[in-house]
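Following are the structures in question.
Just so it is clear, none of the values below were taken in a lab; they were calculated from the coordinates. All figures in this text were calculated on a predicted structure; none of them were measured in a lab. Cβ atoms are built from the backbone, for glycine too; each structure is taken alone.
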Structure 1
Amino acid sequence: MAVFNQVEFDNHEQVVFCSDEASGLKAIIAVHNTKLGPAVGGCRLWNYASDEDAVYDVLRLSKGMTYKNAVARLPFGGGKSVIIGDAKTIKSEALFRAFGKHLDRLGGSYYSAEDVNITTGDVMVMHKETNYVMGLEGKSGNPSPFTALGTFLGIKAAYQHKYGHQDLAGIKVAVQGLGAVAYTLCKHLHEAGAELFVTDINEESVQRVVNDFNATAVGIDEIYDLDVDVYAPCALGATVNDDTIPRIKATIIAGCANNQLAESRHGEIIREKGILYAPDYVINAGGIINVYYETKPEGYDEAAATKHVEGIYDTLTEIFKRSEDEKVSTHIIADKLAQEIIENGL
């Protein structure tokens, strides 16, 4: 299996392969960069088609966390972890305790938290074996509402930049993926008067949003062809690609998924099409911002966390303006901003 010569490797400081026969644990922990502080990033449980796919995903996500934490101006480096398996069958206390033991062996170079198919309850089980976890129950708790808030504010910032106002009443939004973050995002959008078109592989999730927010359900593949104002990718990544870009009619792409661009070049393609893209690791940083506030010596402060999340609006406004001035894609500007912060410090 190739690791060092992958483009996504990008000088990772450490990549650890973890195994525990008794619990069935197979996991990978990637530490990308610790210049600003210990690496922090969630753990994803996913039934990858191959080990190579898992390596590719964890490396890409880990680098993204370095940039996300930097642009959010957090004293954290970037890391990520994945557990390989079917979330419906593999979850157990033994599995998460085994993973916690592997986390503990890293001695604090990486802190994990919840992510796709991992709950705060699962993180609490890891915590039985290690202190190197964040997003704990009774502290900052579930980060999803904060990620949703940041994404909602990011959509408003994009609309303000594109159209000179942030009134979302009557706009059409296509939301792809309806997990915990996307559900709350739909709630914000519905309350703002937006018309929702939604899809997910889980029919129960679709019906919940249809019932609660008067959304229109569409097919998994149909979501790209809708005549909407905003396309909000909120599932897994790489949905902005060679196949989908010609089909996307939205003038704004802004959602909470990670790694939305299949390749960097796709950011420039959509810019040339007149589509404004809110870089994923900027708009979806609300969760990690909230988690940071449980590390404060004075204790967790929800009001302070919320105020910091609200700053995502201003950060995106800066990125949109620089992109326009420099005539390059917003994701390139976001990368530049992250690199400047990593190089010069917070």
Structure 2
Amino acid sequence: MVTSEAPRVESLASSGIESIPKEYVRPQEELMSIGNIFEEEKKEEGPQVPTIDLKDIDSEDKEVRKRCCEELKKAAMEWGVMHLVNHGISDDVIDRVKVAGQAFFDQPVEEKEKYANDQASGKIQGYGSKLANNASGRLEWEDYFFHLVFPEDKRDMSIWPKSPSDYTPATAEYAKQLRGLATKILSVLSLGLGLEEGRLEKEVGGMEELMLQMKINYYPKCPQPELALGVEAHTDISALTFILHNMVPGLQLFYQGNWITAKCVPNSIIMHIGDTIEILSNGKYKSILHRGLVNKEKVRISWAVFCEPPKEKIILKPLPETMTETEPPLFPPRTFAQHIQHKLFRETGQDTLDTK
């Protein structure tokens, strides 16, 4: 089945159904852990996703700057996910990106279908819904819009929505500012491993080759949210992932054996460390397992930008400086493309070669 023939979750949700089709119902062992996301978000006890204030990341004062970098490094090592505040990306640009993305999804499904992708033929950019190619054979309660946003010379502008008219200028400006933030974060993470500042950025492809792929996730209201997931548990394959959302909770992180719900922190960007950085750091920085819950009352939209190394040009493996006699390499050498395949095989139960 090609993606353009997959059912649009939005159409299902607005059809007035009271129970969800069986292919959206999660396996029994997962259902035990799915609660009401609004109740979960209110919980104050237990661990909370760290909030990192980046206002001092460029401070003239060496000590102040060091303190900021240490906090970011600690969050990357302990959690692999954090809320970034004072991140330097203008509120205006972020607002415009959100307004434009929401306006695209507010259009009738027939209008969005003009941008439908077709995974079967390798056309992955565009409007789509997840196919059941995952481990559980279940579908996820989301539609999405996916496209490459940076570097500029690699973008396919024919796939970018013409309506609303601000979609292209807002998204292009956001991608440019986010690319600058990625450089800053990679510098701090490099220093945190005792490497020179530009090392990790170079290892993931540098300004020319690091790809920024945007996926706008649209999670319609769900009549039985206790049975479904917006996105099933996974780690990101990227180097870094940056996420905006419309202040409706949904993100959960698997931390110390429990699902922890991320609070909605105003004016923040959520950042995940992805598998790529976990591999390069030999597991010192964590790529955390996470998933998305849905709800009955509110549509949730999130804007995820995945910063990915080129598929074939770089061999991802632990950097020599991250290994010692007592800390051997935890990951075998692979290209990014091979890592993607490895994860797909693992999820479908076909990978019996190794356990990592």
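Assuming 2.2 is distance in nm of label points 7 Å out along Cα→Cβ at positions 242 and 322 as calculated from a single structure, say which of 1, 2 it is.
2
For which of the structures 1, 2 does the calculation of distance in nm of label points 7 Å out along Cα→Cβ at positions 18 and 74 return 5.2?
The structure behind it is 2.
Determine which structure produced the value 134 for volume of the Cα convex hull per residue in Å³, for residues 114-249 alone, calculated from the coordinates; the candidates are 1, 2.
Structure of origin is 1.
Quick check: -13500 is what I get for helix-only ellipticity at 222 nm (-39500 (n - 2.57) for each DSSP H run of 4 or more, over all residues; to 500), calculated from one of 1, 2. Which structure matches?
1
Taking Kirkwood radius over Cα pairs in Å for each of 1, 2, which is largest?
Going through 1, 2 one by one, Kirkwood radius over Cα pairs in Å peaks for structure 2.
Out of 1, 2, choose the structure whose coordinates give distance in nm of label points 7 Å out along Cα→Cβ at positions 34 and 194 equal to 3.8 when calculated.
Of the structures listed, the value fits 1.
If we compute FRET efficiency 1/(1 + (r/R0)^6) of positions 66 and 210 (r between Cβ atoms, R0 = 30 Å, to 0.05) for structures 1, 2, which one ends up with the highest value?
Structure 2 comes out on top.
Out of 1, 2, choose the structure whose coordinates give relative contact order in percent (Cα under 8 Å, 6 or more apart) equal to 16 when calculated.
1
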